[in-house]
Structure 1
Amino acid sequence: MSHHSSSSPAITGNLSNSIPVGAGPRGIAINDDGSRVFVCNYISGNVSVIDTLNKKVIRTIAVERYPQSIALGHRGKRAYVTNYGSSSVSVIDTKTYKVGHVGVGKHPWAIVVSRDGKHVYVTVRQDKEWLAIIDTRTYAVSRVRGLPSPSISVDISPDNSRLYVSSTNPPDGPYQDALTVISSKTFEVLNIIRTATYPSAVSVSPDGRKVYIVGLDAQKLTVLDTRSSITRHFDFVNCEGKIVFGEKNAYAVDQTGKEVVEVDTDTYEIVRRTPIPDACGPYDMVLDQHNRAYISDYQSDEVHIVDLA
């Protein structure tokens, strides 16, 4: 169902700081204490490391072609970067900044690290094997068949038991937009759930009870109740990046409005819109423990900082 709010969300003014990074920043990650932000520069083929206290890039790390997404593991000691143009994942030691590369299959896009750090899951598009798994102890790679169509985004439940993979448009097949739920141990498909058009990002809530799926083309938000498997659909914004969670509510980037939208996690209404000053093409965001948002801007080659407290 579509949901329409009966009242307009609050619009708050804000001061933003912008940090120049590499060319075409997209995926972004933040470490646990909020001291470092890592951003993938898709065009320049590197990762910028930002010291959040000084608001400066302290390191630029060369990876491979078209780095798209990034995830941190091992309590922030490792960064894993998907290289869309090189069929690889770069593994970065975040202390020494040494880099290694692991071949995973064609067009790796999204990435998530298991909560115990033992496995990394990557969406790929190779020979109907839509998900690659890296063993972080040996760096051996396996791939999973059986998903309904080419995968886009992936996230994992807090207990490591379930993977949630969004997908769309299989080659030479009917158009299909779906969320596939699979066991992370057996890789058995447990459920296939239809979503809105082009489910670009999947985010599991911190308690594991809800899964948020952003439908980019439809401008819809699908929310899955993981206990009942009931889905609800809500009108949303033009968003390609993931939903991120604060202490109370959830947040996302409205790429058209150049705003951060705050979503009430009880009603799923947009309750606040915060402009991103000087934004040109805001793409994805992370949030620190003080409710400061760090937003990658693909067109201005910057990361914007917006205080959402």
Structure 2
Amino acid sequence: MTAFLFILISLVLLYFFLSSLIYLNSNVFAIGTGIVDRFGIIQIYPTKLAGEQWFMNMTDPNHDIQTFPPLLTKNADGSWKANSSKVRYDVYTSAGFHPKLITTLNETVLQSKGYMQSPNDWKNIEMTGIVKFNSGDYTNHWTWYARGANHTISIPCEGTSYKEGLNYDGKSVKIAKEQWHVSYVFSKSNSTSISTSSLGKFIGFKAIMYNFVLNNKTAVKLEIWLDANLDNNWKRVFSFIDSGGFGGSGKRCGGTSDQIITWGGPIATYRWDNAKDVDIKNFSVREIQPPPS
């Protein structure tokens, strides 16, 4: 028992030591932790101790009860193909999605609670996907998003989110905030500076979001990271801070007009539209330990 406790304490200390190294280098725009996930993909930020994690079932993603996947067929290389032109690949926390547990959609109350459905809702997260666009409307984009639940016109205030988008060709990115469904505000598009198109080849795309304190107020930082050559050489290509003044329709759901979405939601979603043929693999959502404010 003594030896077991020693090993356990050593592992915990190692975890926090590695985390501190990340914080010391939080302004570096290349790889983050140096630690890889179960797919061998670099983690930009460390997983929160005992935090929520989901990894795509690469053996049978169609029957993963923690997700609502599109119909997927397996490719010879182990990746999975989707042929739907409208995909919303929902991922739930271990608590699942239970609308009856959502007791309020008033955004002022949600800001105070910190979550929409359950205390372990997706909030400070790193969403990863390895994706390949094969055919369809190449002017559209991949979008990873979280901090809400269902996005339906019948329950508009449940459909809050921060959305991080990457054009199918890998050339540009942008951020959107959905204050309710459907009411968007967008950042400007930003070039990724990728020299060659990602059409027809796999590319790694991470969407990261986390709360932090700025001028004694909770703000949200959004980051987009790409692995353009699928060699684990991740680069941050865009970051955006919502500290207020972004959006004007929050009062519809009981918040301020520019309400910052500081709470978690039970669903994180991988979205793509107007793509007739895509291949995907190694998706994951992890609850992260954000860098200190």
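None of the figures in this text is laboratory data; all of them are computed from the coordinates on show. Please read all numbers here as calculations on a predicted model, not as lab measurements.
Before moving on, here are some points about what is shown:
- When percent of Cα pairs over 35 Å apart is computed for each of 1, 2, the largest belongs to: 2
- The maximum of percent of Cα pairs over 17 Å apart, for residues 54-141 alone over structures 1, 2, that is, the highest value, falls on 2.
- Which of 1, 2 yields 45, 38, 36 [Cα extents along the principal axes in Å, for residues 46-213 alone, calculated]: 2
- Taking relative contact order in percent (Cα under 8 Å, 6 or more apart) as the measure, the highest value among 1, 2 is held by 2.
- Among 1, 2, structure where Rg and Dmax of the Cα atoms in Å, for residues 158-205 alone as derived comes to 11.6, 36: 1
- Structure responsible for 0, with helix-only ellipticity at 222 nm (-39500 (n - 2.57) for each DSSP H run of 4 or more, over all residues; to 500) calculated and labels 1, 2 on offer: 1
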